[in-house]
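Heads up, there are several structures right after this.
Taken together, the values in this text are just the output of simple stated rules run on the coordinates, not laboratory data. Just so we're clear, the structure is a prediction, and the values are computed from it rather than from any experiment. Cβ atoms are built from the backbone, for glycine too; each structure is taken alone.
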Structure 1
Amino acid sequence: MLMKKISILLSFVSLLGGCLMPAVAGAVNYATGATTSPGYYLRLYPFYYDVDTRTDKNGNPSVQGLGLKKYGVHISNDYYLGDFHFNAIIPVGGIEVGKLNSEDAGLGDIQLRAGWFLPVSWATVQPVLLVKVPTGSYDVQRPVNFGDGQTDLTMELYVYKLMEPFSLDAVFKYAVRCRNADSDVTPGNEFVAELLATVRVADKIRVGPAVNFITGRDNKQGGATLADSGLLRLAVGGELSFGRFDHVKISLAGYQDLLTRNSTQGVLVIGRFSFIF
C-alpha cells in the first residue's frame, strides 16, 4: 500500500512537471465576445485556484491533501480596430503544492490572439486564433511549474447574445497541445465549452449561472500513447457583474469542480476589472 501511494505521488509530480495541467481552463465573463468602440482596453483578471484532490481515470480520488494553490493575475491588453480584435494576455503569479513542499512563481505563458467579428445580425460571433508561447517559469527538473514549457495552438469561437433582461455568453475552444521538448511529453488535445447566462437585477448589475466543461485526449510520452490518461472536468458556478462606474467594469465569478477524471478537483475564483480609456 505504501509503495502504491508513493507511485501515485510520483506520477502526480510527473504530471505537474510534465506540463499536463489543462492549457485552456478559465471562465467566460459577461459580454466577453461583445463588440466595443475602437481603441485600447486594459483588463485585469485576478484568479485563485484551490485544490486538495486529484482524481484517476474513473473519477475516484488518487491523491488527496494536495494543498495545491495557483494564483495571480492575467494582464489582458486588448485593441479593437473595426471588426478586428487583437489581444495579448500576460500571466503573472505563483503555484504551490503543500504535499510536495514545492512552489514556483513568476511570469506565465503569454497568449496572443487575433479575432474577427463576423457580419451576422442574430448575435455577436467572433472566431479567434490563439497561440500560447512558452515564456513562463519552467524547469523540467522542478516538480511544480507556473509555466508549462510548450507552445499550443487554439481555435476559439465566441458567441454573445443580449435579449434584455437576459444575456448569453458562450465560448468553444479546441486546443492543439504541442510536444514539450524538455520532458518529451505531448498533452492530449483539448475541447472546452464555457457557458454563462445572466439576468439584469438592477441598472448595469447582472447575475447568473455558469458552466465550464473540458475534455482531453490521451497524453503521449516518447511517441507512445499513455492509455486512459485523457482528462475531463465539469465545473459549475456563477458570476456577478457590476458596470455602474464610468470607466471600469467589474465582475466576480466562482466555480466548483464537480466531475473530474485524471485532473485536479477544486474551487476557482476569478475576477475581471475592465478599464476604458
Structure 2
Amino acid sequence: MKRLTVFLMAVFIFAALIAPARSQILWRGAKTMKQGSFIAMGEWYYTDFTRQYINDEWNDLPEGNSQTCWGFETMFGYAITDRLEGHLHLPIAFKSKETPTSDNSSSGIGDIYLKGRYGVLPWAKDKHGLTLTGALRLGTGDDEASPALGDGTTDFALGAIFSSAWLSQFRGHLKANYWVNGETDDDVSIGNQLKVLGKIDYNLSPGVMPFLTYIYKSQAESEFSDGSTCNPETIRHYVVFGGVWKPKKGLSVRPKVVLPLGGENGRNFSIKPVLDLWYVFGI
C-alpha cells in the first residue's frame, strides 16, 4: 500500500508538469494487464488547422487565419485485478489562434479524465478479447482562455474494444465509444460524440509491428437553451499509418501519422504527426 501511495503521488506530480491535451478512452487493445501492474503512457502530438468547410467543400484558410495545437497526452493506470484497470488522465495543451485582428495563445491543464477498463472476454489462448471502457471527464480546462482549454462541461463516455489475432501474424481491432456531453455555464448543450475505429496490426518481426487504422467521428450539433443551434453537426474520416517498436520488455515506441480523408463542417488539419511511448511494469 505504501508503494502504491508513493507511485500515485509521483504520477500526479509528473502529469501536472508535462501532461496532456485531449485524452480519449480507446487507447490500447482489449488485453488487460495482470493484477498489480502499472502503465505509464505519454503522447506528443501537433496539429495545424489549415482548412475550413465552406459551401459544401473544403477550402484552404486565408493567410492569417491559422490555429495550432500541440502538447503531451499522458495516462497512468493500475490493474486492480487481471480484468479491471483504473486510469488517470491529467491534460495540458499549448494552443495558438491567429485572425486578421488578433493573435492569441494559451496553455495549461485541460479537462481531467478518470477512466476504467473491464475485460469481459479476457485475452486468452484463443487470442480474442472484449473489454468495456468508461470515463468521466471533468470540466477543469479554462473555457475562458483564448483559445479555450476546455468547454467547462462535465461529460461521461462508454465504449468497447474487441481484438482478435489471425494467422499468428495479423491482429484486428474494432473499437467504439460514445461521449455524452454536458451543458456550459452559458446554457449551451454540447453535442454528443460518436467515434468508431478499425485497426489492423501486422507482426513483421519480433518487436516490430506496423499498423493501419481507419477512424470515423461525428459530433452532434450544439444547442442554446431555447433550442436554436449554434454549431452544426461535424463528421470526420481519418486514416492512420504507424508502427510499434518494442526495444525492451514493457516498453513500446509508437510513431504514427494521422491524415484526414474528408468530412463535413468546421475546421480540419492537413496532417497530424504523433509519437507515443508506453511502459508497462509490475510492482
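Largest in FRET efficiency 1/(1 + (r/R0)^6) of positions 52 and 172 (r between Cβ atoms, R0 = 35 Å, to 0.05) among the labelled structures 1, 2 is structure 1. Here distance in nm of label points 7 Å out along Cα→Cβ at positions 188 and 212 is compared for structures 1, 2. The highest value is that of 2. Out of 1, 2, which one gives 21.2 for mean count of other Cβ atoms within 10 Å over residues 68-75 as computed from the coordinates? Considering all the candidates, the number was obtained from 2. Taking distance in nm of label points 7 Å out along Cα→Cβ at positions 36 and 124 as the measure, the highest value among 1, 2 is held by 2.
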